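Readers should treat all values here as calculations from the given coordinates under stated rules, not as data from a laboratory. Model, not experiment: these values are computed from the prediction. Cβ atoms are built from the backbone, for glycine too; each structure is taken alone.
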Structure I
Amino acid sequence: MAVAGVDRFVLLLRGINVSGHRHVPMADLRRVLTYLGLSDVQTYIQSGNAVFSSDRGETELLPLIFTALDAEFGFPIALTLRTAAEWQAISSPYPAGKHTHVAFLSHTLEPERVAALQAQDFAPDLWTLIGRDLHLHYPNGTQAARLTHALIERRLNASATVRNWQTVNALTALIE
C-alpha cells in the first residue's frame, strides 16, 4: 500500500564485495539504512543492491547515505539512487535477455557526450540511453563486449555501476 509522500527507492553500491575487497555485509547495510530512518529496507544478493521507502528526496538521501556508509565501513562507496518510477521506466520498455545489462550512470549526460558515443560503432554490441541509464545488449556476452564498463565511464565522463537483467528484474519485484 502506497503512503502519501513516501516513495520506494533502489540503491546501488558500486565496487563492493569484489574478490574479498571493500567488504560490505548486507545485514550491516540494512542496519545502517534502517538507522537513517529508511523503512521497508531489503537487499538483494551481495553486490550492493537495496530497496527502501522514504519521504526524503534523492538530493537529501544520497549525501546522508554516503556519509553513513563511509563512517560504518571506513571507505567511500559510489552510490546510485533511482525512484520506483525511474526504475520502472528502466525495466519495462526494453527487450531483455541473458545478454542484457544496464549501466546506471551517476548523472544526466551532456548531449555532446551522447553524440560522441553514437558516432562510434560498437557492433555487435547495442546500447540505448533511457533517462540517465544505458541499456546494453551484448550478444556475444560481457567477456567479448566492445562497449566496456571502463569505456562507458571514460567516454561519458560519468561513474557507472552495471547490473545484469536478472538483477534488474529481481529489484523490480522488490519495489512493487
Structure II
Amino acid sequence: MNKYLIIPGFKGSDDIHWQTLWQNGPLLNSERMEFEDLISVKKGDWVKPLLNKLINSDDKYTIVAHSLGCLAFVHTYARYVIKNVNAAFLVAPPDVEQNSNAFFLNDFAPIPKFEFDIPTFLIASTSDPYCTLGRAEKIADYWGSTFINVGDKGHINSASRLGSWPYGLKLLQQLESENSILIHS
C-alpha cells in the first residue's frame, strides 16, 4: 500500500503548517515521522529513526519532507539501500554548507551529492533565509531533482501563511503522476 511519510523540519510542523494541514486533510493516507527530539541538530538523531522506520515497514512511501527533514531523508537515502520509497517531495532544504543562518545545522554537512533513482521535486523560494535560490537550484542538480521556484514564500512554512498550500498539493500530484508514468512505462 502506498502511503505518504511526512518528515517535518527542525522544531516540527505546528497546527497551521501545510504539512499538518495536509496530514489532517487531503493526505489522510499519511503518517508523520516521529523523532525523539525535533530540536536536535545531530544528524544521527534524525537519520537513525528514519532508517529504522523505512527498513521495518512493508508500506511504500511518497516522502513529503520540509527543511531539515529533507536533509535527514537525503542522508538516509544516499547512505543506505531503501527499496520502499517511490518518490520524494522536498521543500525548502536548508543550505548547511554556505548559508550562515543554517550553520547551526552543520552536522548535516556536507550535503550529499548523488542522484536519486526515484522521481524527486525540490521546491524552493526566492526569499528563503536558510537557502538562496541559486544554491537550491544547485542542490537540485546534485540530486537530479526537478527544481521548482514558488516565488517569494520565505521558508515555505507557517510564517509564509500558505494555509493548506493548494499549489504545493498540485505539485505533489504532478510528482505522483510522473512517478506513475515511470512505474507503468
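What the table below lists for this structure:
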{"quantity": "Relative contact order in percent (Cα under 8 Å, 6 or more apart) from the coordinates reads 25; which among I, II", "calculated": "I"}
{"quantity": "Structures I, II, by distance in nm of label points 7 Å out along Cα→Cβ at positions 38 and 150: label with the highest value", "calculated": "I"}
{"quantity": "Label whose coordinates, when distance in nm of label points 7 Å out along Cα→Cβ at positions 14 and 86 is calculated, return 3.3 (choices I, II)", "calculated": "II"}
{"quantity": "Read-out distance in nm of label points 7 Å out along Cα→Cβ at positions 62 and 102, computed value 2.4, structure in I, II", "calculated": "II"}
{"quantity": "Distance in nm of label points 7 Å out along Cα→Cβ at positions 6 and 126 - highest-scoring structure of I, II", "calculated": "I"}
{"quantity": "Entry that produces 0.93 once Cα Rg over 2.2 N^0.38 Å is calculated, selected from I, II", "calculated": "II"}
